[in-house]
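Some structures are shown below for you to check.
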Structure P
C-alpha cells in the first residue's frame, strides 16, 4: 500500500508541475483542484473525492499544486494562473490564510466559482468552505491524549505553519482545552514544521533531548506524527512517550500498527472533495449555497476500532487495490 501511495504522489506531483496556459472563455466542463501541497498523501484522498463526484456529474478534473506547504508565494501565483484559464470552478486548500486572500478575491471578482476545502482564507469571498471543525477536533485530540497519559505530564507540540488557518485552529484548540481541563499537563511551545516529516523529526529530536521527562507528542498533521514516531523510536523511548496525531496517512499507519502512535484523528478528506464538487455544480446551475461553512465530522482511531469497516473506509485510498495506476489528467496547454 505504501509503495503505491508513494508512486501516486510522484505521479501527481509531476502533473502538478506542468504550467497552466491561459485559454479564452470559461470552460464549463473543467474543475481545478489546488491542494496545499503535492508531497503529502492526504491530498490524494481529497482528489479521489473530487474525481469521483466530478466523473458522476460529467466534469473533467485538473490537479495543480505546489510541492510543499511552505511554498506560499508559489501558490499565490498558481491560483492566479489557474484563474486565468477560466475553469468552471476551483476547489482549493490555502497554504496561508492571509497571503491567499488577494488572489482568491481576484478570481471571484473575475466571475469564477471558488470554494475552499480543509484550509481556508481570511475572507468571506469563497462561496463555501468545507472542512473539519479544527478547534473541536483539537479538543478531542487533547481529551484522548490526556486519558492515555493519566491527565498529567509534559507534551511536545508539533504544529503546521504559523500562517495556516487549519494549523492555528488545531494549535490553539489543543492548548486552550488542556489549560482549561488538565492543570497537571504542561504543553511546550509549539514547533511549526510545515508538515515536513524531516523538519518534524528534527523538532521532535530536539524536544526529546531538551526534555528527557517528556510524556507525549501532539501532532497537528500526519507528517508530524511520522517525524515524532521516528524520533521516539531512534531514542528508544517508545515505552515512555505517547503520540496522538491528526491524519492517518498511509505512511503513518505502519507506525500506528506497531504501537508507536497511540491514536489518530481521522478527517474525511474524500468527503471534502465530493462536497467541493457538489458546491461548484450547484453554482454552475445557478443555485445559491445554503451554508457558507460545511463541517465534516472526524473519527478518533484507536487500536479498539482500527479494524472496523468505518475506519478502514477512511484510511483506504479508493482504487488503491486496482491493478492499474490512474492516468494523469491532461493539462491545459500540454
Structure Q
C-alpha cells in the first residue's frame, strides 16, 4: 500500500484505532519511504512491487490513484487502480489506459463512506464492490484483480465461493488473485475454503499476511507453487512481534503498547521479536523446505509467477 499521507480526508481517531488492530499499524506510506524500507528489509536484492493505494474513502481516492500511477513507473513498479464500484465502463477503461496500470484493487469499504467504521459493508456481495460492468471491462483487457473477499466467515462463506466461481466462469481472462489466501489466516478457515476452489489452474492466491505454517502447507499442497504469489501487505507487516493461533482466531504479539496489545509476553520473549514480514518469510521458507520445492518453484512464488501474469517476463 503506497500513497501520500497528505491525502487523508477523515482523521484517524482513537476510537477507530480501538476498533481493529490494523487501524493502529496502517499508517500511510509514500513512495520514497516505501522504496527506502524495501532497500533496508531486502538488502542486496532487486525488488519490484505491485503497488496500489489505501482502499478507504477516508483517503482521497482520485489523488491516491493519480499518485501511484505517477510514482510507480518512476520505480518500475506495476500498479493497480483503486476501484470505485460506481464508475462507468468508460471511466474504468480510462484508468486502465494509463501506463503501468495493470488492473484494479476493489474493496468493500469503497462502496460508501462511514467515518465511524471500515466494516459497514463487510457482509456485502463481491458484486457490490466489483460489479459486472467493471468485470466486463477487466475481462476484455485481461486485467489483474486483487480481490480481498468480504464477510466475517472469510473465503469459506458459501456466497464467496459461489461468486468467485462465477467470476472465473464468466470472466476467464481476468487475472484473479485472492490475497491472504482469501483471508484464511487460521487453519480452520483454510480447511473450510481452499479445497472448494481446487482444480482451477487460472485462479491465483497471494500469501501476504499469512504467518501460519499449517495454512501455508495446505495452500501449497492444494494449489501448487505455480498459483501462489509472494506478498507482504506492508507497511502493516513492519510491525515487530509474532502471531499465535487459537482455533479460528489469531493473536498478534508485539512489544509496542497498542490498544489491542493487552496480553503481553515477557520482556525476555519480546526482546527476540523481529518484523512480522520476516516471520512470514520464515514460515514460507519452512513450507518450501518441508515440501522439497525446487529453486525454480521458489523463484516462481517470489517473482516468476507475477512477472509472467503481468507480462514482465517477455
One of P, Q was used to calculate relative contact order in percent (Cα under 8 Å, 6 or more apart), yielding 13; that structure is Q
If helix-only ellipticity at 222 nm (-39500 (n - 2.57) for each DSSP H run of 4 or more, over all residues; to 500) is computed and equals -10500, the structure in P, Q:
Q
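When mean count of other Cβ atoms within 10 Å over residues 176-183 is calculated for each of the structures P, Q, which structure yields the highest value?
Going through P, Q one by one, mean count of other Cβ atoms within 10 Å over residues 176-183 peaks for structure Q.
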One of P, Q was used to calculate mean count of other Cβ atoms within 10 Å over residues 112-119, giving 26.0; which?
P
Output 1, 7, 14, 17, 17, 13, 10, 8, 6, 4, 1, 0 (P(r) over Cα pairs in 5 Å bins from 0, in percent, for residues 40-239 alone, calculated) maps, among P, Q, to structure P
Computing mean projected area of the Cα convex hull in nm², for residues 128-263 alone for each of P, Q, the value 8.9 comes from structure Q
Which of P, Q yields 3.6 [distance in nm of label points 7 Å out along Cα→Cβ at positions 48 and 80, calculated]:
P
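No lab work stands behind these numbers, since they all come straight from the coordinates. Every value quoted in this text rests on a predicted model; they were computed, and no experiment measured them. Cβ atoms are built from the backbone, for glycine too; each structure is taken alone.
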